[in-house]
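Take a look at these structures.
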Structure P
């Protein structure tokens, strides 16, 4: 998987942090083959070097809003969906909803807004960049979540709190060396073939 991801970064001409220990490439992989899912059917992770060797930590997550947010949007503009792409300096270390350490939105981003409340993800109605609280956080604090439901209204969400803790450990190690702001890259799983 490491080789495929590195090649994908390069093929799409995205910035890939290749020098220095813990110089983190934070990424998500959206499973666009299933636009009805309310499960954690995507991947979230970090790719970095340690002692000259590439390392990866990847886990189950969602890059899509849950069914709750799709049918009852938190915004009158519609349900937020982050388009695939690379987002320089998108996240910084902060508190998700003021409660626990996570990655919070640092720069404005353009979002699709799904307005029809039918439960299916619609990648349309692209809105201008804005600060909308698109964070990178965990679902339940104690157990691995099976359904997204209300855990995401457009955020990138890790299903298992232990996996999230490992990502944050790596992120904090990176922050000691390079600062607390991170680029995020969201891929479509179809691009990995």
Structure Q
């Protein structure tokens, strides 16, 4: 079994528990402000990794045309409960069922499960759904190598220069970068910083 399949199966098993612990829909509120102010009105935004669906519900309540995806069927079940009325579908970042029609993409804490050798494929998929000049917000964890936690999820860590280079290679140009050192309520012990990218697709 490869690491991606194992990660999906792990999320399927723990979906309800994970969603109960990760209730911070507005954890990335500053990032949302920075992204949404750059989008046209009304904007259509694709979320990669909808998780609990609470961010989708929040954004839908503000009037955004929000579409959610997740690779885990178990997580999608939770999202559908928390975000009624939001279109939600099972999809990987490599095969997103859209052309270049999105004004924005929201990918917080989801691409960190993409293996290093496939990140170019994933970022190309992200760029492929954006309109020319469209915006994306992405977070990954800073570091080197990868780590598999006991329940079976695998995380890939990135040095900042390497991930920035990968974005550029996919046609996504970093306009704003910062590090976020906060931890979620469900974490303990050492926690790598988040690398936060607001990037734009070339025209």
Structure R
């Protein structure tokens, strides 16, 4: 019996954006472009949406003016990756991104329940590959904040990169973002 390999087509960020502009996808369809693959995003329950809002509130206070805290908006990481993280912090003002999505986030945040393994391995590797300096996972399963820093090459990682430093912080702890070191955010403020 002959075994044939399945061929897939990878997409670029430009092609993906053209499909969106042409109305190719259904309204409300939850997709992200991750390393050339179109990935269906998980549905979000009450705790997930609450945690997104809590992170947005805390980060907006921590970063202040000169920074934008975006929720579930596209980030242009490279030519084949345009994820929509739950929360992203980028420099500038909203009008700075009229012509295109931001590409150099200071911090990305994912809220994870059923997607925890995917967010740790796949998204973590993609974000490290894009050299995003800091990546947080609000882990609703264990009620902790996972803080990933120091992206570095790792041939064993899904996309050849990973974060080399990890902090797991509980509800009694606090965190200071790398780009806002004077801010102290209680982890409890991020958990529903």
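A short reminder: the numbers here are calculations on the coordinates, not readings from a lab. Keep in mind that this is a model prediction, so the values were computed, not measured. Cβ atoms are built from the backbone, for glycine too; each structure is taken alone.
Just checking, which of P, Q, R has the largest value of distance in nm of label points 7 Å out along Cα→Cβ at positions 49 and 65?
Numbers: P: 4.0; Q: 2.6; R: 3.3.
Largest value of distance in nm of label points 7 Å out along Cα→Cβ at positions 49 and 65: P.
Taking relative contact order in percent (Cα under 8 Å, 6 or more apart) from the coordinates of each of P, Q, R, which one would give 20? Answer by label: Q.
Quick one: P(r) over Cα pairs in 10 Å bins from 0, in percent, for residues 89-168 alone came out at 18, 44, 32, 7 when computed from one of P, Q, R, so which one is it? The partial results should precede the final answer.
Values: P: 18, 44, 32, 7; Q: 17, 51, 26, 5, 0; R: 19, 45, 28, 8.
This value belongs to structure P.
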